[in-house]
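Please find the structures below.
Read-outs: derived from the displayed coordinates by stated rules, not from any lab. Computed from a prediction, not measured in an experiment: that's the story for all the values here.
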Structure I
Amino acid sequence: MWVRYLGFVILFGLPGALHAQPCGAPGLDGGYFFPKQETYSHEIEITYACDSGRKPAVKGWWATSTCQNGVWSPEPQCIDEEDCLPPEIPNAKFNKKQSGWYNPGNTIRVTCDNEYELKNRDATAVCLNGTWTSVPVCEISINTCGEPPQIPHAVIIGQKYQEIFAADSEVRYECEDGYSVEGAESKKNIFCLSGSWSEGPKCSK
């Protein structure tokens, strides 16, 4: 009985121990960090920088990393100063490299989200000397619509609120109880067409 109870105590305490594993010193090729120790407690943060000709694999000339359950996050890394970090392009998608950075000469191709379009139809950027050439911009398309019109005694159903809608979007109104559209109907759809919403319903008793 005592042995079984002891086993329960050990197993019960084990998950907590797993969440507080220390970290060994990071292997940082081409850089240096502070403070320098053999082991680091859970949630301890280090600061690092890179040797001449290299830079951190994150934005800035110095960076930080935190010990999280035996693993450094993000992993301290120094890359060639002519490599490029992923560009920040709002409302866009582009091909991500598994390494997290791009080598000189690498090209990305940008696709804008539904409600946006490429400015000047420029869809690509090239990594050159550590920076991107002509980073594409996604701007609101002239064919998008703002929020659908507010109609007395009606609500939009099946759609979360948003400020802009892509071309050809469809939303559905439903009239308040006791009101209807075109006789007995209580629902009506409208569409985003060339930047404007089609005519909305009128809910009447």
Structure II
Amino acid sequence: MTEEKTSGRRVGYARVSTKDQRLSMQLDALQNAKCRPIFEDHGVSGAKGSRPGLDALLLDIKPNDTVVVYKLDRLGRSVLHLSDLLVRFQEEHIHFMSLSEGINTATPGGKLVFHLFSAFAEFQRDTILENTLCGLEAAKRRGSQLGRPRILGPQAIVEAHRLIMAGERRDDIADMLGVSRMTLDRAIRRLGLDCAP
């Protein structure tokens, strides 16, 4: 497939989980792919909500740039997180390339990747919401005491998570919902949704 011409930069991202792992193989591949700049997270688990290198990359990228990783799992800490990042890139007109998997959304066929990940993210949220609502209903039928009513219902939490992944500030979303930032973060964790910084 032919690659479309993009006017932006190739921005690299490399990550290893432990201090004793080396970034050199990823950095070599990113430099060979003509990435500049390259952001790094060394000794940072993919499960961490905040990663300095990834945070800096998300602040730096602009429309028409291409985010390049050596492998898909270097970027996302879960499939939902990865899906949300790719959807965010699509909405911000940022391309994505994974060298090992041969994914390049600047190609006509590669654009399909954005649509697949977008559909997956929506499906995953709907599944989490449905499971939560079914669990609550089953507990009520059994007569379980569910404790104090939650300020935020599952629908509000899922929508808040979608807005966060689209780049909205969590403080603004919390204000809009009439709750504290801590309450919002706790609610998102309760549903098992990963949240990007």
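I have 18.2 for Kirkwood radius over Cα pairs in Å, calculated from one of the structures I, II. Which structure is it?
The correct label is II.
Computing helix-only ellipticity at 222 nm (-39500 (n - 2.57) for each DSSP H run of 4 or more, over all residues; to 500) across structures I, II gives -3000 for structure I.
Calculated for structures I, II, relative contact order in percent (Cα under 8 Å, 6 or more apart) is largest in II. Tell me which structure, out of I, II, gives 121 once volume of the Cα convex hull per residue in Å³, for residues 31-118 alone is calculated. Corresponding structure: I.
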